[in-house]
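So, here come the structures, one by one.
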Structure 1
Amino acid sequence: MIAFELADKILKSTGDLPPMPHVAAEVMEKLGSEQTTPEDLNRVISQDQALAARVLRIANSSFYSASAKIKTLSHAIAFVGFNAIRAIVIAAATRELYPVMGRHEQLLWEHSVGTGLAARLVARRSRFESPEQAFLAGLLHDIGKPILLLKLRPRMSRVIDQVLARPSLSFRELEEAEFGFDHAALGQLVARRWKLGPAIEEAIGSHHAPEEAVEEPALAHITSVANSICHRTGIGPGAQPELDLAALPSARQLNLSTQLLKDVEVELAEKFGAEKAQLVA
């Protein structure tokens, strides 16, 4: 958990953290009730045409393998299920943190989406109980970066430019030097404000040190491996093609073989490219 002093330093530097968009918050509230029906979600999501369209696009993506085109929101909700709807709605809410999609924003967003997809693939292959929770943790693992870009743009742009020029540099170390905290700590605070639950909050805050996770260690390790897969494959800033994924502590902790990791890389490359217009747009 983030110490009070660090949280206070973050809030003094960035100001108030962004709230979850209204409709997304209402959807999350509905999903927290056992009495909620697909019709209830349909009514709420329909209030936001952009959100409804995104739900339809993602439900029709290859990651859900629909046998026929899904044409209505109600069909999409019934087909993908409540856990997937939660992930899709949070993805849409996260996309709103990128009001201007310049080069830096595009790279950060692509990396977030790629890490979410990689986390889902790793979760499925390692038989983690909730691949959609893994997708959400991966998607949000770097949520602190766009907020720093939004709130402290000139300073964060300098950090990103340094990493783009020299991918071997550490985002965390550069952020610590520039701000006195890093994107993981900021992201953990956002997850807490959005009430995403202790496991997601911890996975975000510890994705660079997953061995420190206690709530759901497997989720933190999956998130960490997924992040590294995207760095190795060059999705987002900071490409590191020389990374030995199988040697990572998290890969060993999850018993991920070299072949399994290669298979994830191949499937990620195929599906990310095919779905980029739907998931990144």
Structure 2
Amino acid sequence: MQETIARIIGSAQDGGVPQIGCCCERCNYARTNIEHTRYPASLAIVNPSGKLLLIDVTPSLSQQLDLLQDLLPSRRSMFPDVVLLTHARVGHYAGLIFFGKEVASSKELPVYCTQQMRRFLESNKPYSYLIERGEIAITDLKYAEALTYDGTLRVTPVEVPHRSEDTETLAFMIKSRRGLFYAPDFDRYTETIDRCVRDSDISILDGCFWSREELPGRVFDEIPHPTIMESRERLRGYEDRVIFTHMNHTNPILNQSGLLRVELEKQGFRIAKEGLDIVL
């Protein structure tokens, strides 16, 4: 392989689709039509030398790694070479547990995250065991300080606003020949996010909800995300550069009819789906 490929291996909010205990149209359809299953948001990057970088490790890690076999056909085992974490929401880090002795029993797997995220993992079992037993090796990331990986990839952490009960939240500017901005989970747009979208060839952005009225009985301001309705207005002029990810199972963009999705795609936006590749 001569190019760096970023592949979406998860496109849903933390609970995936179908979500446990839900019998909505979207979840029921996904239960009986497996091709409509969606895993929690995650991005895999494979460089020309065959190294595998994962951004976020989810509870569906095993199934997600299976989606990479055609990109890495010579590998005897599908296993990441390095992991980057965005924050401490269960759909973004809980897959770390599979690297423990009960499953993969990895050896010093490099994991990059914020200092707060490291302290969170060190302070909470069973994740602290992974560190104590040397199954993962954590390196702290600093905002705007680029990580150069394997000489082919430059990854820069970007702070984004998100409810921060345990840790702050990162997005990533990823640069090979082309630039990709990956921001799957944030509360609102900022000048920094706007600039990253402008400076990137492709941006994969939080599309959790279609509208603020999507969750009856819930106070939206307690679970804020930029809605797709808001994003499509704010991102005018960049439609062909934007892919929405991290969709909640309630999002009508996932309806079987696809009418809203067709409307959005006519404007130039795209909706993430497992297996979608971006050449970097």
Structure 3
Amino acid sequence: MNLQEILAKHSKYLLLVPGLIISLFVVIIPLAILIPISFYKYRFPYLIPEFTLDNYVKYLLSERTGTILLNTFGLSTLTCLVCFAVGYPFAYTLAFKIKSPKVRTYITSLLMVPFLIDWSIRTVAWISILGERGLVNYFLITTGLSSTPQKLLFSPIALIIIWLQTYTLFMIFPIYLAMQRIYPDYIWSAQLLRAPPHRVHYEIIFKLSRPGIVTGFIFVFVSTLGDFVTPSLWAGGIQTLGLSIASYAGNYLWPQAAAMSSIMLIITLAALIVLIKVGGIKKLVYER
């Protein structure tokens, strides 16, 4: 078998090569470096390649670890739920209520507009909205709902709002694409059989869009876990695992930072496996 025959036989796999190369250099090689370093010792300014579990033991036994993990995964999970509460109705309306393809294209294009603006500008703009003299406090005071300005910035509320604005699109699009793949005949058949509207929605639309929902949860969950800049600016001093890793790495404590990164990776992978099992990601692509 010559080279031409081999390429013809395996041509369908050639498109995987660029992605595999990128994954090799961006994911696999960094992890191959990160994990061994987490077991190293450190004496300024050198890494000592001697196996030790002290980096893991000290962090797991620290009094602050429980609070940091709760803050990290609690805020990320809450953000996922808020993004779902906003994104699911929007995706449903876009998929089933708006019949014109041109209007749907126009709306999806508008959703992309904020991403054409720099992240720092989009984030700083919240000062004029959530600040003590911002629009929200002005509304609360003028309507008599509050007599004094509320501290909304530099708090978990501000962090979740900013994350919602940043990542809600990553929840909307997977759900919308999953809903777009649902056969309309399924819904029509259920309606002809006089199924109640809530049963039609749950048994057909919600269940068949579940892989898209789980995909959106994964996108938002992973993105918020890895974000340490936004919590450092707007969370009001709440410590997260990402901030701890950035702090240790910034002080050249590489083994400790690598150990915390490994812990985050293990917990995140476990959560993603559970989500994939629950949501049935393998069923995301429906045959039309």
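Every number here is computed from the coordinates shown, using simple stated rules; none is lab data. Here the structure is a predicted model, which means the values were calculated and not measured. Cβ atoms are built from the backbone, for glycine too; each structure is taken alone.
Which of the displayed structures (1, 2, 3) returns the greatest value of FRET efficiency 1/(1 + (r/R0)^6) of positions 209 and 257 (r between Cβ atoms, R0 = 25 Å, to 0.05) on calculation?
2
Given 20.6 as the derived value for mean count of other Cβ atoms within 10 Å over residues 49-56, which of the supplied structures 1, 2, 3 does it correspond to?
Source structure for this number: 2.
One of 1, 2, 3 was used to calculate distance in nm of label points 7 Å out along Cα→Cβ at positions 17 and 201, giving 5.0; which?
This value belongs to structure 3.
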